[in-house]
Structure P
Amino acid sequence: MGLDVEAMNEISRRWGWFLFIGIIMVILGTVGIGATFALTAVTVKFFGYLILIGGGFQLMDAFRHKGWSLVSKLLIALLYIAVGFFMIKNTMLAAATLTLFIAWSLIAIGIMRLIVAFKIKGVPGWVWTLISGIASIVLGIMILNSWPVSGMWVIGMFVAIELIFNGWGMIMLGLAAKKMRSGDIRL
């Protein structure tokens with residue numbers, strides 16, 4: 001898989017935009033870390049509205065079918081609507097529930113990574129898979145140990161961290177594109 005020269009030229013022409021967006025993302029993520037409770041609430045409520053709207057569309061679609069298909073589609077639509085409504089009306093309970101799911105998912109993912117790490121033991125870099133698995137398990141246990149309180153901040157913290165990492169990625173891409181444009185880096 002080689003570099004797409006046209007895409008790289010486009011990035012180098014717009015390096016300032018990548019840098020700008022990256023800085024904004026880092027700022028938003030940093031603000032989010034200081035307001036994880038609010039960011040958790042906004043994120044869960046936003047997802048609740050998305051699910052509610054999706055349920056509405058599924059409900060409309062359900063009436064286009066007949067027989068068993070109508071019943072199954074109607075049940076799915078009503079479940080979507082109920083879950084979306086629940087997430088909007090009981091945002092913090094929904095956040096705590098989602099956080100519990102996240103914690104157990106991290107533990108399961110960590111266990112799977114440990115299994116993979118021991119299967120590839122001896123392959124260069126296998127230790128990073130092992131470390132990643134241990135980190136996922138530890139993170140999951142930490143979230144569980146402070147649950148349900150962790151439900152108030154975990155989702156917001158994850159969103160904030162994602163914003164920061166995405167922002168730094170954009171900044172680094174913008175700076176590399178600037179160097180490429182000035183001729184310091186050649187394809």
Structure Q
Amino acid sequence: MIYLKLFYTFFKIGLFTFGGGYAMIPIVRDTVVNNAWLTDSEFLNFLAVCESTPGPIAINMATFVGSSQGGLLGAVLSTLGVVLPSFIIILIIAALISNLLKYAGVNAFLGGIRPCVVGLIISAALTLGAKTLLGFSGLHGEFQVNIRGIIIFAIIAAIAFIYKKIRGKKISPILLIVLSAGMGILAYGL
């Protein structure tokens with residue numbers, strides 16, 4: 001039954017993904033593509049939508065995939081599945097936190113998890129960048145360079161860099177998303 005599979009799948013993702021939504025991207029991508037719930041191209045499009053809408057990206061991803069596969073009930077169960085493990089773990093940690101951090105084993109565990117989280121985030125960035133900008137689909141695939149995408153990326157990066165140099169602080173990610181959406185409309189047409 002698809003509803004149980006959606007809940008179970010996103011429960012596992014929520015339970016075993018450390019580092020938040022960005023660290024979750026490669027795991028969600030592999031899961032939805034391997035289950036044929038979305039194609040690689042659909043996943044990239046939906047990821048862009050999830051990133052530009054309010055709310056945590058992990059919840060947005062679970063809700064979207066659940067909705068696309070099982071309608072409203074699928075969306076609710078997928079969202080519940082991805083949120084429930086964190087909710088339970090945070091309740092337990094909140095009750096025990098003052099005692100947990102004094103143990104060397106807990107600090108060692110957290111010290112070991114941090115590099116993995118960084119690696120997962122970098123992996124997601126490189127995979128999405130290679131697919132979106134270079135059209136790279138795998139070791140045996142061909143490159144289909146997306147010139148318009150590279151130009152938009154370069155302009156956004158330049159704007160962020162110049163803004164930081166002039167104003168001394170980072171530009172709002174919301175403004176960058178709006179600017180890139182506008183450039184996408186201009187570059188790719190309506």
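Check the numbers for FRET efficiency 1/(1 + (r/R0)^6) of positions 100 and 148 (r between Cβ atoms, R0 = 25 Å, to 0.05) across P, Q and tell me which is largest. That would be structure P. One of P, Q was used to compute relative contact order in percent (Cα under 8 Å, 6 or more apart), and the answer was 40. Which one was it? Among P, Q, the structure yielding 40 for relative contact order in percent (Cα under 8 Å, 6 or more apart) is P. Comparing mean projected area of the Cα convex hull in nm² across structures P, Q, the highest figure comes from P. As an exercise: mean count of other Cβ atoms within 10 Å over residues 84-91, calculated from one structure in P, Q, equals 12.9. Which structure is it? Structure Q accounts for this read-out.
Rule-based calculations on the coordinates, nothing more; no lab input. Since the model is a prediction, treat every value here as computed from it, not as a measurement. Cβ atoms are built from the backbone, for glycine too; each structure is taken alone.
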